[in-house]
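In the part that follows, the structures are each spelled out as structure tokens.
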Structure I
Amino acid sequence: MPWKKPIPQTNYYAVIFASSKSDNLEGYAEMDELTLKLAQEQPGFLGYESAGDHKAGIFISYWESMEAINGWRQNSTHLMAKAQAGKWYKRYLSQICKVENSRLHEI
């Protein structure tokens, strides 16, 4: 999973986005690709993990600080994507969590 830097062991943030997609995905793939590219260029972006299929998924982005998350929230392309959420999703849940402990185990 793509990380820009080594995974911090403590004190960073995770934005968890869990979703169920609608049947109308016109323009979704292009916007998804664009917003992922732009998020990775955003100051304070650390990396992401994702799982799912064309019906439902979980996307977790990792950030150095709440300030970095708020910067991404105000990105004009991100705001355009969010404005179309009612078209692309049946349901979604967005949560921000502070990570106080993290360990990567690769087996």
Structure II
Amino acid sequence: MGEKLNSGLVRTLLTKLEQLALALEKASIAEYIELYRKPRRLLYLNFLAGIARGFGLAIGFTVVGAFFLYGLGKLASWNLPVVGEFIAEITRIVQHELARRR
């Protein structure tokens, strides 16, 4: 009976080790360790990721800003009293700043 218990434990342990090995392979732990061994490659990849994030942020902000300005223009064309005054005030501020810088 003791051998059956031991063989069952060994099988369970081997199954768990196989599951752990598969999980580590899926997580690409070896690639992360390799990156930490080569700090220049890690810096290079982080630099490229930063450039991509910055570019995406700039494009995204431009698109969202364009939609916002388009919507603001549509609101201004409806001649709503509160919105019209708000846009007129923004226009005055921008014109004042442009005149001051010349």
Structure III
Amino acid sequence: MIVADFIEVARMSELPDGTMKQVNLRGELIGLYRVGDTIYAMGDICTHEHAYLTDGEFEPEEMEVECPLHGSRFNIETGNVRILPATQPEPTYQVKVEGDVISVGSTNPRSV
């Protein structure tokens, strides 16, 4: 079993409830999404046309983000495509929150 190496990427105070933020995790662009006290981490480049998902619309109550280019929608927890034209899911990553510190696993994505 591979265990994720967690790397600090942001602070809870930088990510108010219902917002998203792009971070760089060793060269990979990851979107952080906050829903209440839970943080989700998912690949930030749309699998359809390579736009940044964090430039799109985030709907926390739906647990979805919409690509700003063609409207593909992804579930932030699973990375699954919810609305086309994208057909490939986004990778999702393990997240650890300790106090104000948000860390993301650099290996062992949860999906894809």
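Key figures
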read-out	value
Read-out mean count of other Cβ atoms within 10 Å over residues 40-47, computed value 22.8, structure in I, II, III	III
Top of I, II, III by distance in nm of label points 7 Å out along Cα→Cβ at positions 8 and 64, largest first	II
Cα Rg over 2.2 N^0.38 Å - highest-scoring structure of I, II, III	II
Answer label among I, II, III for the case where helix-only ellipticity at 222 nm (-39500 (n - 2.57) for each DSSP H run of 4 or more, over all residues; to 500), calculated from the coordinates, equals -9000	I
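Each reported figure results from applying straightforward, stated rules to the coordinates on display, with no laboratory input. Computed from a predicted model, the values in this text were never measured in an experiment. Cβ atoms are built from the backbone, for glycine too; each structure is taken alone.
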